[in-house]
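K.L.:
Take a look at the structures below.
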Structure P
Amino acid sequence: MKIRRNVLPVTQAPELAEIKVWGPWVFATVLWKIGAQFELATGYQLDVISDLPTTYAKWMNAGEPFDVFIGTSSLVDELIESGEIVAETRTAFGSAPIGIEVRAGAAKPDIGSVEAFKRALLNADSIAYLKIGGGLHVQNMLERIGIYDAIKSKVTRPDVDIVSELVAKGDVELGMVNTSQILTTSGVQLVGPLPIELQSSVVFAAGVSSNSKVRLAAQNLIRFLTGPNAVAVMTSQGMEHE
């Protein structure tokens with residue numbers, strides 16, 4: 001099994017006994033824990049690349065092959081509409097709320113109310129959240145509660161999935177990403193979810209590529225990710241299931 005992050009895939013057709021998976025880091029970590037079970041049971045090897053949706057879009061436009069795509073439910077629906085994903089294979093997973101993280105061992109600020117959350121941001125030396133995905137909600141939320149202008153000089157918004165890594169290295173004091181990302185990254189700790197009044201959960205789904213040569217095996221992998229072993233890992237990593 002190969003698990004890679006923020007790397008460019010080599011342009012080649014997937015091997016017949018290999019399933020290429022594109023998806024967020026939280027699902028890569030699930031497969032890291034239990035993917036060997038699937039490989040042993042099916043004989044297929046997993047090649048997992050974790051990156052951001054903008055990167056996947058570039059790869060798709062360049063004709064890079066993949067078999068399973070995991071992303072936000074809205075993005076999966078867009079890819080079905082554009083013909084990249086087979087509609088009948090769409091499968092909903094759980095959701096992950098947006099949380100606040102600090103470096104492991106650092107003091108945790110009070111974010112138990114909207115006013116406490118605002119004070120924590122005003123007092124922080126630096127803040128980071130993504131340009132896309134849940135970062136769009138964070139940006140809109142900060143503008144809505146009237147705090148963005150006061151903190152924008154210390155905000156970093158990377159277009160690569162490195163918010164938690166920046167916090168772990170001490171380059172950023174507070175990060176705002178989905179809680180599953182926080183709980184699966186070493187060197188950071190979860191302060192807590194955003195106050196309920198400000199919250200938005202990232203809902204995930206998956207589907208099989210219209211060009212997959214191993215469509216049945218890819219569908220079986222998605223089914224495996226809805227099974228009890230996978231759900232247990234996702235729950236331990238902060239995912240919520242209906």
Structure Q
Amino acid sequence: MKAISCLIIDDEVLARQRLKRLLKTYEMFEITGEAANGREGLEQIERLQPDLIFLDIEMPVLNGFEMLSLLKKQPKVVFTTAYDQYAIKAFEENSVDYLLKPIEKERLEKTVIKIKNNAGSGNSALPIQQLIEQLKPKQQLKTLTVKIGDKILLIRLEDIYHIEAEEKYVFLRTLGGVSHLTDFTLASLEERLPENFVRIHRSSIINADRIREIRKSFNGSLVFVMDDQANSRISSSRGYSDELRERFEI
């Protein structure tokens with residue numbers, strides 16, 4: 001069997017090292033490179049053209065799904081992540097398999113068997129029921145994690161009134177006036193957050209439960225006055241106006 005060239009894309013150094021150790025026990029894999037975020041992954045894939053990628057989903061700069069959407073030619077994919085709520089999305093992206101971290105040797109062995117069985121096949125996706133059965137039950141998201149040095153803070157969703165992107169950074173704005181830098185992208189948060197979090201701008205998501213009032217702007221956009229300490233005013237973009245008017249029955 002011809003060696004399968006593969007690339008590991010994960011922002012956690014220890015996770016990449018662990019996967020490399022596990023994969024090196026199989027002669028069928030040739031690890032041609034690794035990347036620490038979606039942007040690096042995109043560049044490496046375009047340059048190396050691997051047969052297979054082991055892809056984390058939650059990463060800075062570009063998450064796994066955002067990176068895949070930018071590829072001209074998509075290799076086969078094994079998603080490696082701690083977040084089981086991405087199961088259906090992973091299936092829709094035609095993944096070979098879906099591995100929950102920390103990856104165990106026994107579970108990887110099953111993935112290797114699937115890869116062998118799918119060799120040369122154009123359709124690498126698992127039957128959806130199989131994929132769902134391999135995952136833990138979903139739990140409703142109640143907090144978001146923020147890393148500060150060696151500490152990990154748990155920020156309650158009910159305390160967040162605004163999530164804002166500024167260039168490459170995403171901030172969680174809380175009712176008490178504190179802003180927390182997070183590693184999540186807006187796109188990944190929009191995918192994970194409950195329905196009360198609403199995208200109103202390409203750089204803004206607001207908590208609808210924290211809206212004090214809504215005002216119409218002269219240019220067709222909407223201004224949301226929030227119930228944080230400063231009664232912050234957050235403007236929507238015109239591109240979201242029709243959807244927002246329908247949602248809030250304006």
Structure R
Amino acid sequence: MSTRKVVLVTGSARGIGAAIIRELAKCGYDCVINYHTSEKGALLLKQEVETKYNIKAITVKADISNEQEVNEMFDVIEKEFGTLSCLINNAAIDIPKIFESKRTQDFKRVMDVNVIGAYLVSRKASKYMLKNKWGRIINISSTNGINTYYPMCLEYDASKAALISLTHNLSIQFAPYITVNAIAPGFIGTEAELNDYDKEFIEEEVSKILLKRPGRPEEVSKLVKFLLSDDADYINNTVIRIDGGQYGS
């Protein structure tokens with residue numbers, strides 16, 4: 001069994017998830033890097049954090065919407081670490097299309113990954129945390145689930161609102177041993193965000209932010225680090241926005 005805290009970050013081969021792995025590895029956490037398609041990124045990240053921070057990291061491929069694959073992922077975690085201390089439900093997908101082009105299967109796929117996936121992983125992770133009478137679960141939601149809405153990604157927005165509801169229910173279910181909180185990032189300048197959108201859209205989004213810039217993945221990771229720390233022992237069942245003072249849709 002690992003003598004250090006072990007954290008699982010879903011969807012952590014790139015973007016915010018990778019930033020969270022780097023921040024927590026720097027703090028001495030052993031890390032489980034979950035990915036579905038980005039194997040190369042996951043392996044490079046594993047090598048990076050093990051070399052820099054002298055921690056143990058493993059990569060596990062799993063589609064978190066698939067219960068069998070989730071179970072197999074936890075078999076690997078059990079074998080490699082014997083326990084799990086913290087879970088960051090970060091994995092998410094978005095299928096933006098104009099309303100008329102949306103398909104029922106797209107809506108179902110987004111909900112399967114973003115909501116059901118978080119539920120499946122939380123259910124498995126909680127068994128270790130309840131046994132240890134200590135644990136942390138953080139769900140990465142979005143301001144899109146609160147009051148920033150785009151019809152082009154209405155299923156994504158719905159999934160992030162559902163993730164907030166899941167946060168509240170799980171915090172009650174797992175009390176008093178596991179704190180469950182949600183983080184709601186606004187416009188964060190990940191590689192995907194900055195490369196996938198045109199300049200006009202980015203400028204429009206930045207104009208709605210009081211700090212007049214996108215957030216950085218590292219800023220989200222530092223908030224995660226705080227919520228996992230002993231300093232956050234009394235923070236539970238809440239949603240924390242990190243959006244630079246974002247307003248409007």
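Every read-out reported here was derived from the displayed coordinates using simple, explicitly stated rules and does not represent laboratory data. Small disclaimer: the values here were computed from a predicted structure and weren't measured.
K.L.:
As an exercise: helix-only ellipticity at 222 nm (-39500 (n - 2.57) for each DSSP H run of 4 or more, over all residues; to 500), calculated from one structure in P, Q, R, equals -7500. Which structure is it? Don't skip to the end; give the middle numbers.
P.N.:
Values: P: -11000; Q: -7500; R: -14000.
Only structure Q yields this read-out.
K.L.:
A value of 19 was computed for relative contact order in percent (Cα under 8 Å, 6 or more apart); which of P, Q, R is the source structure?
P.N.:
On the way: P: 29; Q: 11; R: 19.
For relative contact order in percent (Cα under 8 Å, 6 or more apart), the value 19 is produced by structure R.
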